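Read through the structures below before going on.
Laboratory data are not the source of any read-out in this text; all were calculated from the coordinates shown. Keep in mind the model is a prediction, meaning the values are calculated, not measured. Cβ atoms are built from the backbone, for glycine too; each structure is taken alone.
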Structure 1
Amino acid sequence: MTKKIGILVADLYQDLEVWYPLLRLKEAGIEVIVIGAEKNKVYKSKHGYEIKSDISAKEIKAETLDGLIIPGGYAPDIMRRYPEMVNLVKTIYEQGKVVAAICHGGWMLASAKILSGKTVTSFFAIKDDLEHAGARFVDAEVVVDGNLITSRKPEDLPMFVKEIIKALQD
C-alpha cells in the first residue's frame with residue numbers, strides 16, 4: 001500500500017524545504033499531496049518559485065494521510081492564521097501519524113498546541129516560541145520524539161527526509 005504524506009504550503013515558503021522533501025519522497029514511492037489554505041492556488045516561495053496546491057486544508061481528510069510536513073520560511077506564520085491548517089496538524093499528530101516540521105515550521109506545532117513535554121529542534125530564532133509552548137529545545141540536525149520529527153534548516157534536509165521515510169515505513 002502506497003503511503004501518502006501532505007506538505008503544507010503558503011506564500012513565502014522556504015524553497016528547498018518544500019521541494020527537497022517533495023521530490024525525495026516521490027523517489028521513495030510515497031504519494032505527496034500539496035495542501036494550501038485554498039485548492040489549486042499558486043503559492044510563491046521566498047525566492048518567487050511557484051507551487052500549486054492540490055487541495056485545501058479544509059477539504060483534506062486527516063484519515064487519508066499517513067503524515068504531514070511543515071516547511072519553514074515565513075509561510076508558517078501565514079499558515080497558522082487558518083484554523084483548518086492548524087487543526088489538520090493537531091489531528092494528524094493526535095492520530096499518531098508523522099508530523100514533521102523544519103526551520104520556522106515549529107510555529108505551526110506551537111499553534112496546534114502539541115509541544116508540551118516534547119523534545120524538538122528548529123531554526124534558533126524560534127527557540128523561545130517553542131519553549132513557551134512547552135517543548136524542550138535542543139540544537140541538533142534532526143530530533144525524533146514519538147511521531148514528531150523536527151529539523152533546523154535546509155542543510156539538515158537529508159537527515160530530516162531520511163527520518164520521515166523511516167517513520168513512514170515503520
Structure 2
Amino acid sequence: MSPLADLKLFTAGMLAGLSEEAARSSRLRKNLNVHPVLDDPVQRLFNAMEPGTYARPHRHSRPDGWELMVVVRGAFSVLHLDDHGRVAERIDLRADGGDCAVEIPAGVWHTVVSRASGTVMFEVKPGPYSPVTDKDFAGWAPAEGSAEAPAMLCRLESAQPGDWIASGGFQP
C-alpha cells in the first residue's frame with residue numbers, strides 16, 4: 001500500500017457541491033464531516049452557509065468547548081455576545097483577503113452570519129460530538145425555525161459592538 005493511500009483530498013468541486021446542497025437546504029447550510037466518527041476526539045468539518053441561514057446564538061459550556069473557524073470561501077461574520085444579548089465584538093472574515101480565522105474560547109456566546117453566497121468555513125473543535133451537550137442556546141434568542149427567527153437574523157446581519165440583539169431589543 002502506498003503511504004499516500006490514506007490522504008483525504010477536499011477539492012474545489014466538492015466544496016462547490018456542498019454549497020449547492022446548502023443553497024437547496026431549508027436551513028441554507030450543510031456540513032461535511034472530515035472526522036470519521038462522531039465520537040472522534042477532534043471534530044473537523046466544512047460548513048457551507050448561505051446568506052439567510054440563522055444560527056441561534058449559543059455557547060459551548062464544557063471546559064474544553066473552544067471552537068476554531070476558518071473561512072475557506074466567501075465571507076461570514078462572527079458575533080461575540082454578552083450574557084444578555086449585547087454585541088461585544090464583531091469579526092468579519094473573508095476568503096479574498098483580510099482576516100481569515102477566529103478561535104472562540106469555551107463559554108463565550110456567539111453566532112455566525114453568512115455574508116456571501118457560496119460561503120464555506122472549516123471548523124475544528126474538541127470532540128466527541130453529543131447533540132444533547134454540544135450547545136447551550138441563548139434563552140434571549142429565538143429558536144431556529146420560529147416566527148421570531150427572521151427578525152433576529154435581520155438584527156444579527158447589521159449588528160455592531162454595543163448593539164442589543166436580544167429579542168425585542170431587551171436591555172437589562
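When Kirkwood radius over Cα pairs in Å, for residues 64-119 alone is computed for each of 1, 2, which one produces 11.1?
Of the structures listed, the value fits 1.
Out of 1, 2, which has the highest value for distance in nm of label points 7 Å out along Cα→Cβ at positions 8 and 152?
For this comparison of distance in nm of label points 7 Å out along Cα→Cβ at positions 8 and 152, the top structure is 2.
Consider the structures 1, 2: one of them gives 3.3 for distance in nm of label points 7 Å out along Cα→Cβ at positions 72 and 160 as calculated from the coordinates. Say which.
Corresponding structure: 2.
Consider the structures 1, 2: one of them gives 4.8 for distance in nm of label points 7 Å out along Cα→Cβ at positions 40 and 136 as calculated from the coordinates. Say which.
1
27 is what came out when relative contact order in percent (Cα under 8 Å, 6 or more apart) was calculated for one structure; which of 1, 2 is it?
Only structure 2 yields this read-out.
Just checking, which of 1, 2 has the largest value of volume of the Cα convex hull per residue in Å³?
Comparing 1, 2 by volume of the Cα convex hull per residue in Å³, the maximum is at 2.
The value -9000 for helix-only ellipticity at 222 nm (-39500 (n - 2.57) for each DSSP H run of 4 or more, over all residues; to 500) was derived from one model only; which of 1, 2 is it?
So the calculation was done on 1.
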